[in-house]
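Please find the structures below.
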Structure P
Amino acid sequence: MLKIPKRFQLGPHDVKVHIVTSKEMAKVNDAIAAIDGEEKDESPPWGLWIRGENAIFIQKVRVGFNQSQQLHTFFHELTHAIFSLLNESDLNENERLVDQCGLMLHQFHQTAKY
């Protein structure tokens, strides 16, 4: 099973990945919602990309959120990071496209033969 990296480069950007509990994710989500002036979600998201910090937050595996879902979430957030750092805001805001790209990246890594 593929491991989620703790850190990687996208162009000149150093991206950090944080694996957090659902409670920690809720705190991060609340802080982002407060900064953006948005309403917070009822339940914390499985993952978040925070451009200003070049950081991806992913929830830990738990009951109701398995390792495969966690990896798909990572690739979803990685896609957000790529589009964001390329200044492709229209693509970055297209959740359907981001999720499909994340799914394809996940499947590629799960099925690749070397």
Structure Q
Amino acid sequence: MARPARSRRRLTDGDVARAALFVLEHEPLTALSFRRVASELGTSHMAVHRHCINFEGMLEICAEYLAARLPDIDPSLQWPAATEQRFTALYETMAAHSGLVALLRGRPWMGPT
């Protein structure tokens, strides 16, 4: 059986995050792996591994990707309203991606941004 052609383009954090989040959304938590993400991206598992360094790195890339998509809060809002908006957005994101939250096991979403 012929192997599918592999992509030669450089992976981005967004590529990895979207593919990993897709796997987490549609399959059991145990399905998330470098091989499974690579399959979604049409690349080798080693390309994904090199990009993420380790499994925790892949999880951090996903968390950063989602955190970057949280809405900006109007700085002119009073503290209670701003806090409510911020926590509502975070809750909705975490609820929508509960698989990632479970795999992070309570670790904070920390990274360059």
Structure R
Amino acid sequence: MTDIGVECGKGWEKLYEVLFQLCKMLNIEVLQVKEKFGGLRFYVGDVPAEYAGMVQTFIHAIESESYRVCEICGITNRHHREGDTTYTPVIVTTEGIWRKTLCQRCRGARSAAKGVV
């Protein structure tokens, strides 16, 4: 982990930890990790030219994956199969002006805590 503040839910930790490890290995400074528009955003400092394409590809892949992972609990969206009782959709929802990528269970718990029916 790094000393910077992470401004997103613990559910995405398994995603951004991969990027922290890559940056540590390549001696790249992590500037910010946050949620924006329902997805993970990962910002880094200067990247040596020989690593730029690879680092950008990794960041883009992880940011894209965050739209399929609940930001709160970390459950991953799976394709529904007949008889699958573990299927939990992960959907970007809008709450006021904020978008959140949440599974049905976390979305329901969050709504209940806010008194929304």
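Values quoted throughout were computed directly from the atomic coordinates according to the rules given, and no laboratory measurement underlies them. If you're wondering where the values come from, they're calculated on a predicted model, not measured in any experiment.
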If you work out Rg/Rh (Cα atoms, Kirkwood Rh), for residues 27-90 alone for P, Q, R, which one comes out largest?
Q
If helix-only ellipticity at 222 nm (-39500 (n - 2.57) for each DSSP H run of 4 or more, over all residues; to 500) comes out at -11500 when worked out from the coordinates, which of P, Q, R was used?
R
State the single structure among P, Q, R that was used to calculate Rg and Dmax of the Cα atoms in Å, giving 13.9, 47.
P
